[in-house]
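Values quoted throughout were computed directly from the atomic coordinates according to the rules given, and no laboratory measurement underlies them. Computed from a predicted structure; not experimentally measured.
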Structure 1
Amino acid sequence: MTTRYHDSDPFGFDRHVREALPMPVTAPADTPKLGPDSLIWKFYGDIRVQLFGFQRLAATENAIAELAQAVSDHSVIFGDFLGRATRTARPVLKTVYSEDPHTWGRTVRDFHTGIKGAMPDGARYHALNPELFYWAHATFLDQILYCTDTFVRRLTRAEQEQVFDEGKTWYQLYGVSARNQPATYDEFVDYWDSMLERFTSTKAVVYGTGYIRKGIPPLGPIPRPVWRLLSAPINAYTRTMITGTLPPQLRRVCGLDWSQQQENTFQRNAATIRALDPAFDHLPLRARYAPWAADGWERTGTNPRTVHRPHRNNHPGPR
């Protein structure tokens, strides 16, 4: 594999992100779209990928300083965390599963047109800078790759490469320059590892993981002593099964404790969830997929159970 940029900044992030130049592009009318024959359709809308991956997705995005600054300056995350998550999920899922993904892709892009500002040191940022926009997209690819392999079924090397290649089509639907998009899956792994080393303790990522450290706050008028009893098993779950999905670099910057015992418990539970995949596969469609994904499967008349069936005993090991 060749390095396309200077060794100290192999994917050009430092060199370009603070140029703060938006780079929308006009996608050709014949831009391809994803369909039910793709692995991204098969796995992205899977409820296990969505539920187990939400915190990994949000936290990895917000651990990069420029993206976190944009969230702090322009988002309602601090007052409506769940509402923001829902409003983000729908258009991105529609870009994959809708009948008109090109329109939804441009809609997602245009949401970000006015998201710009200054970093604390005076440097500028813009959400449509390709390095920043691609990073957000990369966190969705990682969500699919990691959560499928951990909670659904082990992916083969060929399947990992296919998800990455399909991700190029997905990214093209947004209409933003792909100048720093890795060319191969191996490059993507190197890119991802290089971004993990940039993680920092931003206000957005610390806030977004606060419920793991402090416990889930009381819901409604439930007395605190009662809530402590009711929330104990939920908090134990989040401290293990949610924290366990986070990369070690992210746990470190968020101040989240993690022990070998927790790691062992997490891996046992994940293995149990994977073992239940054949049973899960026989649940009704709308019990298995997020609503907008289920809409896509129903519209195309395709049963996801019949496409991309697993290859048994062919797992390449951790990514």
Structure 2
Amino acid sequence: MTSPVPDNAAPSEIRPGQGPSASGRGAAFVALLMGATALGVSPVFVRLADVGPFASAFWRTALAMPVLYLWMTFEDRGRPDRPGFTLPVVLAGIFFAGDLFFWHLSILKTTIANSTFLATTAPLWVILVAWFWFREATSRWTLIGLALCLAGGAALIGNSLQIDTSRLLGDAYGAATGVFFGLYFHAVRAGRRTHGAARLTFHASVVTSLCLLLVALVMEPRILPHSLQGWLAVLALGVVTQAAGQGLLSVALGTLPPVFSSLVIFLEAVIAAIFAWLALGEALTAVQVAGGVAIMVGIWVARPRTP
């Protein structure tokens, strides 16, 4: 796979004549914000579902497919060439399945704070893969923005972070979550060269759903929700979190650099905290508010620039 920018150019900087217009980047950034909002509310839906974490992850992808199929049909109008399960798309599905699998394992084996913070290391893996595999440099503004986001993420979690040797395996699962999510960004970026956002998200979700169905059948005592609230919760996971959230993320990755787009995971943390405050009554401390502000400033600092 070839890099979309020269090897000596930072992916967060777009040279005149080589990248999308300012309006195109603005639309992609709006899609990123909307996708982050849809992804950030997912913990509320997971908590309201009356099935286990792996079953809810399966329903998240399975129930998204009808919506994604309709979107894909609309997107493909007038296109005679319609690619299917290419290698980047299959890898995107596998990597996202790995992200959800290790995320839920880490929640079971370590504290939610540790799991959440380790999952936010995904942008570090995006940068490392971009550097080692695609030979893409990362600008100093992106690194400064990432540092601010990491500091803000730690502040959001607050004093809940713990170092405990008995939870090292769970912490390793949390770190694996970040690795798989980082790989997912690069797979989607590669897949968007040949696929529209809807087609890529639909095919990747098929792969993810099959993987998670096998996991749920092995690791969950039951798959089906037992109440109307449970069905509504997993339906919301499918339509809002997967179809809208992951779909809009695919839209953004067709234009924005993957390193910058990966900072969406920090936006998720901010939005999840806000929704937990509004919907579940979980109070926000001054330190957490400051952490949210640091994340927003970090994303602004890391924004794509046109020299």
Structure 3
Amino acid sequence: MLQRQGLNGPEETNITTPGPIDQRDAALVQPRAIGTARVGVRVDAGGMTRLADLRQSGSMKLAFPRAPHPDAEAILINTAGGITGGDRFEVDAEVGAGAALTITTQAAERAYRAQRGEVARVQTKLNIEAGGHLHWLPQELILFDRSALHRRLEIALEEGSRLLMVEPVVFGRAAMREDLREIQFRDRIRITRAGQPLYFDGTDLRGDVTSHLEHPTIGNGAGAMASLVHVNPNAASMLALVRRLLPPSAGTSLLAEDVLVLRQLAPDSFELRRALVPVIELLSNYSLPTSWRL
């Protein structure tokens, strides 16, 4: 029983001091990272993109560097230093009519080993109004052995909006000779336009992913991959230019006259970037975020 100082002197309270935690219980109590970030941009009276909404909590933060272009730029920062089982992250972005926003990450994200039965979850929702333009350009997600991660990316476009999206994934660090012998990775990408399906993609990897990707008809030994979607009236005119930049392990095509999609495989993250960066630069009108160059 504790005492506190009240208006009329000491008072008793029912708060009790906790006893010591049993070491066997302590091993089961693991800290979990939870973070949310929301950003919204609008065009002001002078035609400049301005910040209209910003909310952040937990281990998810946003930074706004001085960009070398007129568009707004936001950098997602995971202060937890990575993702592991039980973590929860949510990101929401709204791009107003006529506004332009680039969202990237401070560095490559890392999905670390999870406790058995625990799964990390990352959910991202992006909405782009008519005339709005969004570059969703996170750096690589690196999967470590025994990681468990479920991700979901939902992008809602209005008619007349534009999008450049890239999602690179690395299956262990090649320089460290890391193999993924037991992981769980579920990834969903859903893009709609005016409420109608435009691009749906799903990846499910379980167990010995390194052996799985070595199969000639699946990954042919790939250690990294990337998916890219470019929704822009210039998509058809960019197709031949993009193809000239791609290695034999990548391919691109048109889903519609204004929708270009690309899938790339690479032996490691270095080779992935070497081919991917020139493509992103071309499609982003040479406005690649600074953090990608560090």
Calculated from one of 1, 2, 3, relative contact order in percent (Cα under 8 Å, 6 or more apart) reads 42, and the structure in question is 2
Cα extents along the principal axes in Å, for residues 94-277 alone from the coordinates reads 50, 44, 30; which among 1, 2, 3: 2
To test your reading of the models, identify which of 1, 2, 3 gives -21500 for helix-only ellipticity at 222 nm (-39500 (n - 2.57) for each DSSP H run of 4 or more, over all residues; to 500) when calculated. 2
